[in-house]
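J.: What follows are several structures.
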Structure 1
Amino acid sequence: MNPINQFLLAWVGIFLLINITFIIAKTIRNAGIIDVMWGFSFGFLAAYFSLTGEGNEHRRILLATVACLWAFRLGIYLLIRCWKLHPKEDNRYADLRQKWGASNNTKMFVFFHLQGLAIIIFALIFAVPTWNQDPIISLVEYLGLFVATIAILGEALADFQLSRFKNNRKLNEVCRTGLWNYSRHPNYFFQWIAWVGYFIFAFNSGGWWTIYCPILMLFLLLRVTGVNNNEKQNLISKGDAYKKYQETTSSFIPLPPKKYLS
């Protein structure tokens with residue numbers, strides 16, 4: 001399929017999916033479903049680009065396999081989290097509804113479609129390699145897949161450790177189990193590493209310009225929807241215990257913890 005038509009059809013598909021997701025969110029009164037859609041969407045798009053691209057089949061299958069494993073694991077994890085919280089809405093969306101007041105439905109609709117636009121912008125990194133007809137998979141591409149695989153394992157481990165902690169924790173306790181002893185947000189770190197891996201893979205197919213994907217994702221994770229927002233919520237819910245955690249533990253990159261100075 002022509003790359004332009006391939007991309008336009010992907011955009012139409014995401015536009016429709018966003019509308020369906022918004023209808024579901026409005027019906028169940030839980031906007032957290034958009035997080036679930038975000039996770040699954042990259043798997044759907046990676047598979048779609050793999051099926052419609054005209055590049056080397058082996059390369060397309062390799063990328064789609066790794067991307068689908070990453071995206072569907074994340075999507076399932078977010079679905080389980082959303083299901084457990086329901087009917088309570090994630091604090092991020094509850095706060096937005098309160099902030100937006102009477103116009104919250106309209107603004108939430110726009111917010112959902114901004115998410116859809118972001119998905120399409122990021123998804124280009126999965127499209128580029130599907131145009132490459134070179135039959136030889138390079139060492140650079142294998143490196144990219146290796147980095148992405150490490151990221152999948154790291155993110156899955158971080159999510160598992162946090163879930164297990166939440167099932168057994170006492171009120172206001174802070175998770176310091178496993179990877180959480182070295183980073184306050186190891187799940188976000190490995191999520192970013194996955195995008196670095198996809199960039200390395202796309203780079204070999206002339207996708208040097210997709211460098212914006214890991215850079216933009218890093219900005220979003222650190223300053224917008226990830227670390228910054230999560231830190232605020234944890235300080236409210238855990239107070240001094242989380243302040244101590246901030247003083248001893250790296251915010252993003254896993255590093256040996258510091259000693260707490262009281």
Structure 2
Amino acid sequence: MRRRVDFFAPLIFVVSVILFLLAVNELRPHVRKQAASEIEVALPLFVQVFMAGGDRFLAANLGNVRALIADTMRMQPDQYKVLAKVQVDASWLNPAHEDNYYIAAAILPWNGQVDPAQTILRRASIARPFDYQPSFLYAFNLLQFKGDAAAASAWLRNAAAKLPDDDERLLMENFAARWLDRTEDLEVAAAVVESMAKQAKRKDFRAYLQQRAQRLRDLLELRKAAAAFRTRTGEVPRTLDQLVSGGFLVALPVDPFGFGYALDAEGTPVFNVQPPR
């Protein structure tokens with residue numbers, strides 16, 4: 001009996017190997033499908049709450065788990081829309097959920113889902129009045145993806161007000177003032193910076209903001225002079241000195257920060273990005 005077992009064991013092994021190789025050869029022409037990314041559909045809110053036993057906070061947690069385990073590296077654009085819907089729903093169920101707004105800010109805006117990310121961040125900023133980060137991220141998205149420097153500055157000032165450290169708050173308020181350099185409505189921008197200066201507690205920061213406000217007003221005067229130059233001559237100015245020599249300005253303003261002013265390709269006065277050499 002033992003001899004028969006010793007004979008059949010190697011034979012079974014050889015047959016198994018042959019069958020395995022034949023199966024591999026048969027499957028080789030077939031394209032292997034990738035696993036699903038875990039984000040294929042967003043359930044209605046009432047279904048999510050029902051499946052969580054009526055607990056909206058548990059339903060929000062379950063939605064965030066789905067967002068956490070989703071393989072975003074393999075997602076298609078329509079799947080990012082589903083992910084955005086899942087996270088927006090979670091923010092409605094529990095707007096204060098910290099993980100939800102972290103994930104939303106890190107993934108959604110960079111994949112074409114800016115508005116859903118902003119909805120989540122706006123809800124989080126209201127639900128978490130002690131947390132500066134939702135307002136900060138909302139401000140960043142406004143500047144980066146929407147190009148709305150004025151609104152971004154307002155949200156950044158809102159974030160700064162939530163910071164407990166005075167130096168950190170001043171640093172963020174400084175950025176809020178500097179972002180206003182990018183706005184088109186320089187009159188409003190200057191008024192906002194002047195208002196910030198009046199509210200500033202430190203004298204040095206107040207003086208700094210007053211300089212920034214005057215700098216904005218000087219740029220506004222340059223643009224008015226350039227517009228008058230175009231109206232009178234029918235041409236755009238090629239240099240800022242033409243505005244003085246043509247009688248549109250008494251003298252060119254001096255930038256207190258040393259960067260100075262320049263003309264863009266359309267002949268519109270702008271701030272220099274770098275100080276002149």
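J.: Quick one: log10 I(q)/I(0) by the Debye sum over Cα atoms at q = 0.15, 0.18 Å⁻¹, for residues 139-194 alone came out at -0.38, -0.54 when computed from one of 1, 2, so which one is it?
T.: Working: 1: -0.46, -0.60; 2: -0.38, -0.54.
Source structure: 2.
J.: By the measure distance in nm of label points 7 Å out along Cα→Cβ at positions 59 and 235, tell me the structure among 1, 2 with the highest figure. Write down the numbers at each step before the final one.
T.: On the way: 1: 4.7; 2: 6.9.
With respect to distance in nm of label points 7 Å out along Cα→Cβ at positions 59 and 235, the highest-scoring structure among 1, 2 is 2.
J.: Say we calculate mean count of other Cβ atoms within 10 Å over residues 131-138 for every structure; which of 1, 2 gives the highest result? If you can, show how the numbers build up before the last one.
T.: Details: 1: 14.2; 2: 22.5.
With respect to mean count of other Cβ atoms within 10 Å over residues 131-138, the highest-scoring structure among 1, 2 is 2.
J.: Work out the source of 0.55 here, i.e. which of 1, 2 gives that when FRET efficiency 1/(1 + (r/R0)^6) of positions 107 and 123 (r between Cβ atoms, R0 = 25 Å, to 0.05) is computed. Could the numbers behind the result be given before it?
T.: On the way: 1: 0.55; 2: 0.90.
The read-out comes from structure 1.
J.: If we compute relative contact order in percent (Cα under 8 Å, 6 or more apart) for structures 1, 2, which one ends up with the highest value? Numbers along the way, then the final one.
T.: On the way: 1: 19; 2: 8.
Greatest value across 1, 2: structure 1.
J.: Kindly point out which one of 1, 2 the value -20500 was derived from, the read-out being helix-only ellipticity at 222 nm (-39500 (n - 2.57) for each DSSP H run of 4 or more, over all residues; to 500). Intermediate values should be presented prior to the final figure.
T.: On the way: 1: -24000; 2: -20500.
Computed on structure 2.
J.: Among the shown structures 1, 2, from which was the value -0.81 of log10 I(q)/I(0) by the Debye sum over Cα atoms at q = 0.11 Å⁻¹ calculated?
T.: Derived from 2, not from the others.
J.: Comparing 1, 2, where is FRET efficiency 1/(1 + (r/R0)^6) of positions 83 and 251 (r between Cβ atoms, R0 = 41 Å, to 0.05) highest? Show your work: numbers first, answer last.
T.: On the way: 1: 0.90; 2: 0.15.
Once FRET efficiency 1/(1 + (r/R0)^6) of positions 83 and 251 (r between Cβ atoms, R0 = 41 Å, to 0.05) is worked out for each structure, 1 has the highest.
No lab work stands behind these numbers, since they all come straight from the coordinates. On a predicted model such as this, the values are computed, not experimentally measured, just so you know. Cβ atoms are built from the backbone, for glycine too; each structure is taken alone.
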